[in-house]
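Listed below are the structures to be examined.
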Structure 1
Amino acid sequence: MSTYIAPVRDMRFVLNELAGLEEITGLPGFEETDPELVETILDEAGKFAAEVIDSINPKGDRQGAVCKDGEVTTSPGYKEAFQLFCETGWHAMPASPEYGGQGLPQLVSMAVSEMWKSASVAFALCPMLTHGAIEAIRHHGSDELKAKYLPNMVAGTWTGTMNLTEPQAGSDLSAVRSKAVPQADGSYRISGTKIFITWGEHDMAENIIHLVLARLPDAPPGVKGISLFLVPKFLVNDDGSLGERNDLVCASIEHKLGIHASPTAVMSFGEKEGAIGWMIGEAHKGLGYMFTMMNHARLNVGLEGVGVSERAYQHALAYARERVQGAPIGDKSGIPKPILHHPDVRRMLMDMKSRTEAMRALAYWVAGHLDKAHAHPDAGMCQQSQAYVELLTPVVKGWCTESAVEIASTGIQIHGGVGFVEETGAAQYFRDARITPIYEGTTAIQANDLIGRKLAREKNEAGETGFTARALQAEIAAFADQLAGDVKLADIGRPLQAGIAALKEATDWLLQTYDRQPQAAAAGAVPYLKLTGIVVGGWLMAKAARIAQGYLDAGSSDDFYKAKLATARYFVQHQLPQSQGLATAITGGSGAVLELPETLF
């Protein structure tokens, strides 16, 4: 088994050179976060991820969480690791200082969170969902709820969950049936069953704070009748101490393909008199409030794709270095060498490495704009950054997770037959990755959001649609033209020119087609999401290549910059050419998708 080593060098490069860390640390509220502090944070987080979290990951996969009589016992070592995680301040890092957090930029938290996800996706899900719940309460809850619940949630003493899905209501939340009946004291009695609740029950924290979507007795039908409620596992007394157990129970946990150490619960609310909860915000606006948590989760699930890809790459690379088998093609010595010398193994490793670097660059770039959107003193810059965050959130979630499944699968392929054997550990990364394109909105949901709300239905004052996407594409096109004229980097610039041309073509077609042929547009939605990810990722890799070349031209002998040039070239020469095929599938392939009558499937 390999040991995780945080890719701190590449993280620092992306933070500083692509995502604008220096600019962000100069924004109001972030003045105390300087590059030296960030470097220390990354180094210490890397140690914690490797020594504490990564070490329990294989055992957590083999001996997952266990549910007995409604009580869940977590995998060996997870409770102790989580307690240490909280005691050393990692849990509080992303949260607001107002409630005990450290208030670091999202960009820095994104890099650190990647380490947790590489070390154990299952472990990282618990703090991720807790912080999503914190954000939902902080933005929409009453002052009383914030004061009562947020300090302990920020500290990790209490954790949080998101309760949306029901047996009859998967992605269609308009079908939610859970009920909330108002009480004389201002509370509500909650009843209903929720499924697929990640970390819905466990033994790692004193209390679990459930955010639950439910309907009031007079609620209108559909999504406009959904409200959001805070429902604790243990009721909280006025002095902050824990009271009696609430009327909610974990009926069972799912037996899953992967993330075995993360208990995915079936939660039953109100089997007796009804679970006591409190409304967050206003009645019938719960779905909008929950999207605060969901958008946080979607970016973080995309980051899971980055994290598990990095871990799968490291695991495959370690095996390729040590596995000796055969002499490489053209090697007449006849001496067997490690399989890293074989051209196709090198191709697979380059594919894993370059795609992971492109995904990391995209996720961090979006995180940087998230900080600008929240803290930049210029209102126009805030608006532009928020528009980029909204446009690319579904791409981070969808493209990074779909890519992770392929990258983890390639890791198994590098191992050969032993990769299919559980003892080598390669299969776990594939199994863990497979959920990421599904939960927090499937790839199709992300893609429909991208071509719908973020493209065709986005209008400016002049009535132009898709203006944020067009603005980003214009920036990429201008950069590609510059790079194509650079003698040293023209072989990177020209493929980027072709890629952005394909993205523009597909964008124009979707904007022309969406209103008059919505099914045809939807048939090309997922290919368009992948196309956007490849081209924007290729742009960021090309920018990285130009920066690396600049350092080398200035006399640097740092091998990191040579490697960055190599991975950028691989990405634009092996990934970007897919853009033309995807554009063709989008603009000309909808008929084939929709042609077959249902009876002939």
Structure 2
Amino acid sequence: MSNHSKIQEVTERIVERSRERRQRYLARLDAAIPHSPYRGQLSCTNLAHGFAASPQEDKLRIMALRAPNVGIVTAYNDMLSAHQPFGAYPEIIKSAAREVGATAQVAGGVPAMCDGITQGQPGMELSLFSRDVIAMGTAVALSHNMFDAALCLGICDKIVPGLLIGALRFGHLPFIFVPGGPMPSGIPNEMKAKVRQRYAAGEVGKDALLESESQSYHAPGTCTFYGTANSNQMLMEIMGLHMPGAAFVHPNTPLREALTRAATQRAVAIAKDGNEFTPIGRVIDERAIVNGIVGLLATGGSTNHTLHLVAIARAAGIVIDWSDFEALSHVVPLLAKVYPNGSADVNQFHEAGGMGFLIRELLSAELLHADVTTVAGKGLAAYAQAPQLDATGKLGWHAAPATSGDPAVLATHAQPFSADGGLRLLQGNLGRAVIKVSAVKPQHRLVRAPARVFDGQEQLIAAYKAGELNHDFVAVIRFQGPQANGMPELHQLTPTLANILDKGFMTALVTDGRMSGASGKVPAAIHVTPEAAAGGPLARVKDGDIVVVDAEAGQLYVEVPAADFDARAAATFDVSAPQYGLGRDLFGNFRRTVGGAEAGASVLTLED
């Protein structure tokens, strides 16, 4: 199948930019593949330690070195609603592996923290860094060399990117990602957002807010708005790492269990000694990365992936930057309206046709690489399908519906919600940033107003409560980048800025911090790089400076003569502020060595 010319152009540019690194990566991948099962390289003592606690039947199979042994890397904990269902998965997986003569073992666990719990709290400063901790934890789990394939159990914001980065450093092994699915729908997202705005305005109390939040987040499963967690699931599917249609099936249902069992048995089938050997380092190539960006744009997904996809790509020897997102955004239409880009949640998206319909539409428009390697085989066309159980409970797949079940939620490529993907690269004398405009009304995409400069979101909220922000302004929130304090999300600002916008004032946010998948109707230039703590231009902005945020022209600048602006002394960051409390003191080396936002904001050595 031919591709849209821009898809082909960007892919070829990435291939050329990455050529030497990718070749080194693939050479190391090939060198890591032995001529016998991996555990066959272990000494008898090593191997005996590896199966000592296994049931006798599994011990015999592991000792025999004939059947694959599947490692399970799990992010299970029972505090996070999205990860609680994973508690039952290991036994399901082990049973499914035994049915095909193989074995499975829990290789290790990785931490899983929830940005929804840490928003606005000191622990949020560990959130982005947890991605790289998870990648390292994945490596530790698989370091025993006991496994021929692996299953990754993860859902939420930093967990899936971390698992994937770790998996790609074991590029010689097949991996399948196994999701848990979303919780049932709670109160409408717009109602939840309105209560938050009313609380921020002092119109309702904490009891009303907690009741609203409890009706929204109320059961096992992923939160149902289209934030980073659900963007992760979309990515794993469109990049060929899920079983087709697995992303948004509810937890604790027969179909979810059948998909988990199928993932296990497929992992056995694509292990080295089978006829369909599919190492993950071959699945995630330049085409798969482009497919991931296209999926992100077509669904209005989380801006966190302008960080995560960069780091994921580098783990596979591939170099992308924000210019690639920008170029693709101009040709990829917006096909999904899911909160915060619309009123629907992911359950409504799934019921309207979900990932199968979306992928089919993008393939039809020649906006995806169809001829990619996937864990399901048969290229990406296998993902233009939906799973179902027949009358006997047997799992099968059928073609995605020909028409959308809800055109207000899921559109065709012929009649999209907008002609482009709504993600922009902003550039100017304040640096480079990204902005998501899919939920921003056209009249709010150009803001020119005086700066109000704050060194944290708490300062802005205090100024709002004091009645100081009833005017047009650009909120400059600086010292929120990875070197300063780990680049926390600034979601506490969302209801406050929305209230200011609703009063009729023109406002925008400019920050070296994050806003992620919940970026909403207020224009937000985020991930500004270089960050203020590294001497970036935001450190020289003063109250009253005229700042321009122009999402249409792709501009971000301050109207101060260049000589005057360059001569200004930069504000300094109090490095002691984020160093203690809730474990932040353990991450000092991370803050000192982390790379910039456009390089993925990583502390890992991903240079080949």
Structure 3
Amino acid sequence: MSLHPVIEEVTQRIIERSKPGRAAYLEMIARARDEGVHRPNLSCGNLAHGFAASGDDKPNIRGGKAMNIGIVTAYNDMLSAHQPYGRYPEQIKIFAREKGATAQVAGGVPAMCDGVTQGQPGMELSLFSRDVIAMATTIGLSHGMFEGAVLLGICDKIVPGLLIGALRFGHLPTILIPAGPMPSGLANKEKIRVRQLYAEGKVGREELLEAESASYHGAGTCTFFGTANSNQMMMEMMGLHMPGSSFVNPGQKLRQELTRSAVHRVTEIGWMDGDDQAQEDYRPLGECIDEKAIVNAVVGLLATGGSTNHVIHVPAIARAAGIIIDWDDMDALSKAVPLIASIYPNGSGDVNYFAAAGGMPFVIRELLGAGLAHDDIRTVYGKSLSDGAREPELDEKGQVHYAPISGKSADETMLRPAAAPFQAEGGMRLLKGNLGRATIKVSAVAQERWTIEAPARIFSAQEDVVTAFKAGELDGDAVIVVRFQGPAANGMPELHKLTPSLGVLQDRGHKIAFVTDGRMSGASGKVPAAIHVSPEAYHGGPLAKLRDGDMVRVCAHDGTLEALVDSAEWDARDNVAAPQQAAGVGRELFAMMRIHSDEAERGGSAMLASAGL
């Protein structure tokens, strides 16, 4: 199947735009491979420190004749998604020895859970934790002890942060190893019902906690299709996971064997073998993540209705590899890519149902078959992406082998062929107008709600919206605006806490839309939400001119985000002053990141901006 012309056109303009940065990046990783800090070049003191506590692996690490794999782990046992990683380093060391290699934990990175900090002050550290994770990853890999790497991370900022950091060592062959989603719990429809009843004061905290506990109930990733599971989908679309490994539950034998196969594979794609001879199948991370792989990630995001957070994360990952992608590129792709998955919050079933219906092997096959993705990318596992359109199984010896997937979706309420999609276009749009540029996720929004014109109700904190809702002050059509929520203002927290209240207002029959220069969440749902508005209000963006009662138009059909105010009056208005930045919960320690942060469309990163990337 020939490549769709829009996919080809967008890819080519990204390649052209990125030429200077990409060339500089590839030159950097080539120098790192040939002239950088490596085990053979370390001083005796350096090397002795590096293997002093390595036990039985000491002779192999000292001899330098076999790959030493650096493990960067986001393990902690507070995050359900990352709790399974506790035993992974010991397993990885055993699997490495099976191939004559060794492995050491290069370092740990922080892993915060937006589900825990949602609506709390700590949420203001969330986006910037991605920069911290990237820097921690580079510290771990900076010792020159490693010829390959495996990255253990799943959730929201963690996978992007790991990739951004690892791309500074893009000469190393690198594979990401997932741990899988928790089994399905309370039905999502029931969870939403209880949340909205609680927002209305019709059930108490104990009933809400019981419902939430039945939803988030064990080890593994949360099962809705938010940022964490969108991360996993994108890694498969980029060929950075072993095929079909994203959505296998923790504790299964197949889960362990997929980890084994990933470790074995890393040893096969290094640049030197045990006899110091160049290997033919060298696959460095920095060459695997190229312009085509980045486009594939966005195509997968659109085709599955994935997280809005990735319109920030994908540009940041791309910049770390010398590639420039913007929201216009994503918008053009969205108009060409059909929505072929319906996973909660876009549908009723979760990622376990998605996987049972065919999962990522089905998605990859359909997108390639329709000419909507690049097959000719350098995956970590095969000749091309099409080798990822296979289902992992255990053979009679308990080892992983791959089977062709069946021709049809096992559940067309979850997955459909590209020729008969849920929607003809992808799940996200770009909005533009006198209020700036913004993202809207429409895959879960009924089309009759794609256009909302209503008076603005303006707030500077999500808590004030909840207070107004409980006081009955929002009982009518409204565009709820929460401004001063961008990276420079307060770290760009997710405002997902507002979802139940906004949902109740919409269910009462009101025309409701939400506008913010903050984030909404990977779980953005049925209320139309124009988010990531850029430039942000704190830097003088037009949201700071908006006044209560101004009519605002949010339209996903024609891509409009407009204050319907006379242009002369609009131009004459002064900006409202930003509220004082809050301290406490460590927020003051992130002041340098707020000061130097980029706009959302460039990734909202202080680190990348300061580095000139």
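Here, each number is a calculation from the coordinates, and none is a lab measurement. All values derive from a computational prediction rather than experimental measurement. Cβ atoms are built from the backbone, for glycine too; each structure is taken alone.
Match the computed value 0.05 of FRET efficiency 1/(1 + (r/R0)^6) of positions 364 and 532 (r between Cβ atoms, R0 = 25 Å, to 0.05) to one of the structures 1, 2, 3, and report its label. Attributed to the structure labelled 2. Tell me which structure, out of 1, 2, 3, gives 0.80 once FRET efficiency 1/(1 + (r/R0)^6) of positions 332 and 452 (r between Cβ atoms, R0 = 30 Å, to 0.05) is calculated. Among 1, 2, 3, the structure yielding 0.80 for FRET efficiency 1/(1 + (r/R0)^6) of positions 332 and 452 (r between Cβ atoms, R0 = 30 Å, to 0.05) is 3. Looking at Rg/Rh (Cα atoms, Kirkwood Rh), for residues 172-315 alone over structures 1, 2, 3, structure 3 comes out largest.
If mean count of other Cβ atoms within 10 Å over residues 436-443 computes to 25.6, which of 1, 2, 3 did it come from? Matching structure: 3.
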